Each structure stands twice: as C-alpha cells, then as structure tokens.
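Some structures are shown below for you to check.
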Structure I
C-alpha cells in the first residue's frame, strides 16, 4: 500500500493510497480521512456516483470538518477498476467509472469488475490490518450510483450498522442508468441483477435498520429515474423505517451534497456511538 497524497485538514489528515487488488486484478486507489487520536473511532464508507473517482467527494463535499468534529474515519474508494488492460466502454454508464459496486458475471467484465467483493471484503480487511479504527462501528453512505451501492451493501452485510444516501439509484431493473449494466455485466440475467437491486433486497432481507436516511433534491433532473418512491413503498411493505427528505431547489450534484453532508455525518456518528 503506497501513500500518494497527505494533507492536513481540520484536526486530522486527508490521505490517498494506492494498492494492488486481488479481486479487481489491478491497482486501486482509496481516500482516507482519519482524525487525530483515531483509535477505536467509528468508520464511514462513502460510495461515489458514475464517472467519479475517490477525488470528487474529498475535494467537493467539505465532509472533513464534520468528520473531524465527530471523530470519525471516512473511507472513499474508487468507483471501478482502472488501467490499460481493464475493459471499458465509450458509454459513461458502463465500464471505468461505472462499476456499480457489484460483481459482474459476464466476460470480459467478470475478470476485473468485482467491486462488491472489493468494497465489502478486500478494502475492509486492508483497513482492519493497517488501522486501529473500530471494527464494529461501521456505516455506509453514497450518492447516486453509490447511493444505490450503499443500500445494497448495507442490506446484504452485517458489517454495516448504519446506512444513508443522497439521490440513490434504487432500481437496477427500471432505471435507465442500469440498462447497460444489466445487459453487459449480467447478460440480462434477472436473478443475478436481483442480488444487487435495493428494492428487491429490502423486501427479502432479514436485516432491519433502526432507520435508513435518504435525501433527494426536487430539482434533480434524474429524479424519476431514481425510483426512490418505489424504494419507500418496498420499505413500508416490510416495516423498514425510512426517513426521506425532499429538498426544493436542489439538483443532483455536489452543491446538494455539500449543503447536507453535515447532517449525514452526524446521523452516522450519533447512531454508531450508541453501539
């Protein structure tokens, strides 16, 4: 694991690391914000949206101030494998920058696009082996593609005790964002897609959260393509509590995230500290 960036930020450090990954078969990068005196602090993973790297969130959201205040480590992985030999596509909704936090089953994607295993297994193991953060107080947050990724990772894994999302893609079956993912990563196999679809997962999961927090802007041009109301209905059908906050005037981008990131950091911090 190689340190490639380190910056003092509030009462902590923002760092970026590169390391070889066994599951994606390429070098991966992740960002880490760690507060001073970080032993046994809660951990929050942030999953970014389509076309992003680990850089977007750490440069644009302003989360460091609130992570420092709440004594929380924040880990931001990249959104896909990358490199000269990694399959890619001109379509921005497919390939590099659009890993969708799942394990592809179809060639050529299946050799490298194993982001689900990277996010839920390999990266947490790297963190546990190199840092003294809490292994039990772990939450997950995401935006857009990463919001859907946060929901599906949380619903499928006991690792995550809290979950929230900005403008999540809640239906891989119906959203146009996932049309090419369905066709290419899974060859239109519905059973495989069901393993990562938040609406299907919340209906089937035996796991219940005290709450799921979602924020969305009502001026989001992608609003209808997110299927958030369908996710709300699915949560209601299985008595999963959900707090949905709809904000007038806000769109899909980082100005929206920057405006409400404090509430999300504090939401995770307050709930994880109860564990």
Structure II
C-alpha cells in the first residue's frame, strides 16, 4: 500500500481521483489550484477536485506556486511514495518531482509524443486525427517529455466535439490509472520519440472567430473542437452568432464566400 499525493484541478481530473480513492492505496493529500471567481456573481468557487476531496475528508492544499520553499517542505513532510498529476495546471519543479519515493506520474490526454501541451483534445480535433488516447507518463522537467509507462487509445468519431472527447478520455485515463497504479515502480518506462513530437498550444478565445475563406472541413472541425469553449462564432447582421454544431455537405453555389445560402427552421 502506497501513500499518494493527488494533484489536479478541473472535472477531467475527478474520475482519476475517485479511481485512487477506490484502490487499496491511501490518498494522503490533494493539491489543486486556488479557488477562482466564477459565475455571474463572481463568487469564489472551489475546483471540482477540491469539492471531491472535501467530500471524502482529504486534506487539500492550494498553493499558488510549487516553487516556494515553504510549500516544498510541506509537501516533503507528507512522506508520499508517489504523486499523481492530472490536469493540475502548475509547473512541478525538479525538487518536487524528486520528493516522492517513486517520483511523479501524469495522466495526459493524448498519445505522446503527439500533442504535448495544454490543449491536446482540441488540437487533435482541429487536426482531424482519427484517434487519440491517454498516456501514463513518468514526469520530468520538460513539457510532457517524460518516459511513457502505459497508453490507451480511442477512436475519434465524426460527431465528437471537445466535450464528448473530454468526457471519454477522462474515464479512459481513470481506468488506465486504476489498472496500473499497483505496478508503478516495476514497469518499464519507454522514452518518447522526439522526432514525432507535436505541440498542443493553449486555446485562445480569438481562435473561435471563423474565417469563411477556410475550407468547409476546417470550419467544421473548429466548431466541434471549440464546443463547449470558446465556442465558434461569426458575425451576422452586426450581431455575434455562436455556432455549436456544423456539418459538411456537398452543394454547388455561386454565392460569395461567407454568404447565407439557405435557412431552415
């Protein structure tokens, strides 16, 4: 039985935390980002991971950085065997990576080395990838460059969007973690092939503005990738029109690019 620190923040991380709570191991602490203002009232709101941890009476730590020596000493005092990181959102310095006996492992939402970085789900959709998956990785100081412990793949369907793929990968990641956690420290770690690397840069809200000079295929991918955030949009009759779903069809027209050719209710 191991003592595990879990580090995560959004809803994507919750199934992995629950998988550890249902294992024979002890989650001795949870690290998550500080509460943020959200909603129309701009009230402070706890992250989904914090809410789950408190429901299970687990101590929660919310440092703004892990580079602080006091924070590092506090983490060391937990005497953890392993740290599991799932969409935490903070950089782990070398000293933190080396604090747990077995180091730190990460559940990453792509088949590394493809789509290292912050937005692997959306970038896979934008690129028109046929498949993606989860990589369980031994963390190092690089950006998702650590050795691979295990992977699990899944197909990307033509009607997948950012939300549906997010939810599916979240569960796949939790299952992979649950099926692997007992063997951590005894499994081979495979180096990534850096010649195959691609980067999944953070999504910017400005990307949501559709450019009608792009192909129908590219536009449809953007609509799917940006659902539920930041949501694809265009301007129509001097108003912003948000587009949640789109379909590529074969149609012949002589209308200018960006014209409304047909409207049905």
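Read the figures in this text as sums done on the coordinates, not as results from a lab. These numbers were taken from a predicted model, which means no experiment stands behind them. Cβ atoms are built from the backbone, for glycine too; each structure is taken alone.
Distance in nm of label points 7 Å out along Cα→Cβ at positions 81 and 129 computed as 3.2: which structure among I, II? Walk me through the intermediate numbers first.
Numbers: I: 1.9; II: 3.2.
Going through each structure in turn, the value belongs to II.
Say we calculate mean count of other Cβ atoms within 10 Å over residues 73-80 for every structure; which of I, II gives the highest result? Walk me through the numbers on the way to the answer.
Working: I: 25.8; II: 15.1.
Ranking I, II on mean count of other Cβ atoms within 10 Å over residues 73-80, first place is I.
Can you tell which of I, II yields 0.94 when Rg/Rh (Cα atoms, Kirkwood Rh) is derived from it?
Structure I accounts for this read-out.
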